[in-house]
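**Q** Okay, got some structures for you below.
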Structure I
Amino acid sequence: MNDIEIQTIFASSGQPEPEQIQRWVDTALDDYAQDTEIVVRIVDEQESAELNEQYRHKPGPTNILSFPADLPDGIELNLLGDLVICAPVLEREAQQQNKLLAHHWAHIIVHGILHLLGYDHIDEDEAELMEAKEIAILTKLDINNPYIEVTR
């Protein structure tokens, strides 16, 4: 089992329980050879916007930021990295996209874990590979393809 530290800086009623987050992270890391440590920080729009500006030079909050661990040589921690999730943005996106909030949380966490593992979506080939991986992981969690538009 992977070791997850959850830092809840912003709380809202739609947030998943720690056990759900653990399940999503563990499923995303099924093919990863070893157990690892991850920090999941749930923040408000202000902190998300500040971090997005500082590290990505983009204005405003975003749904998730991934910070892969960059440990110096000789440090023997199996820290994969940090995920910073903006709960208000996730809640708004789920509503706008007609998605179940829990499914959107799962998707964003899986998406962030894949970034920590080195996946990206900068060019079309990378995006297709990453999306296929996300869909496969979410299928294991009985969650439909998040890239198909749904109507409720």
Structure II
Amino acid sequence: MNRAAVFIATGGGAGYSPWAPGTAGSLVGILPALLLSQISPIAGLGLIIAVTLAGVWASSVAEKHFDKKDASPIVIDEIAGQMITLWLVPPSVGFVVAGFLLFRFFDILKPFPARQLQDNLPGGWGVMMDDVAAGIYANLCLQIALRFIV
């Protein structure tokens, strides 16, 4: 169980990247995010919820494995956040790049309530929910662009 949790939490090993593991995790998250455009919105939401809940469990276990709160190899949160960012967004290169950049911006900035979620929720919930918030902010920006700019 521990090995499976660490494998999931590290995004299949992407979290071990020597350069910017969070960015590597976000790049891995683009692949399942693109799958979302091929399935119904409800199925996509279900997949996002499933990945997020699996991430809560896996990152809770991985924190104990790495003996550190939100250790840098844990990137399942970036994967889920990237999926949220690109949900209901056209899978064009422009939107994928914009979504990637917006998600990284909000993930690093951690605007309210992202930082509070990270700091105040226990274990895997704290690991995951700040990236869920960042993904929601990034998705909202993309939805605004879809409706008013493009």
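Nothing in this text is a laboratory measurement; each read-out follows from the coordinates by a stated rule. Owing to the predicted nature of the structure, the values given are computational and were not obtained by experimental measurement. Cβ atoms are built from the backbone, for glycine too; each structure is taken alone.
**Q** Work out which structure the value 1.00 belongs to, where Rg/Rh (Cα atoms, Kirkwood Rh), for residues 78-141 alone was derived from one of I, II.
**A** Source structure: II.
**Q** For helix-only ellipticity at 222 nm (-39500 (n - 2.57) for each DSSP H run of 4 or more, over all residues; to 500), the calculated result is -24500, so let me know which of I, II that is.
**A** II
**Q** Work out which structure the value 29 belongs to, where relative contact order in percent (Cα under 8 Å, 6 or more apart) was derived from one of I, II.
**A** II
**Q** Here distance in nm of label points 7 Å out along Cα→Cβ at positions 14 and 70 has been calculated and equals 1.9, so which of I, II was it run on?
**A** Label of the originating structure: II.
**Q** Using Rg and Dmax of the Cα atoms in Å as the calculated read-out, with 14.4, 47 as its value, let me know the right label among I, II.
**A** The correct label is II.
**Q** Work out distance in nm of label points 7 Å out along Cα→Cβ at positions 38 and 62 for each of structures I, II, then name the structure with the largest result.
**A** When distance in nm of label points 7 Å out along Cα→Cβ at positions 38 and 62 is computed for each of I, II, structure II gives the biggest number.
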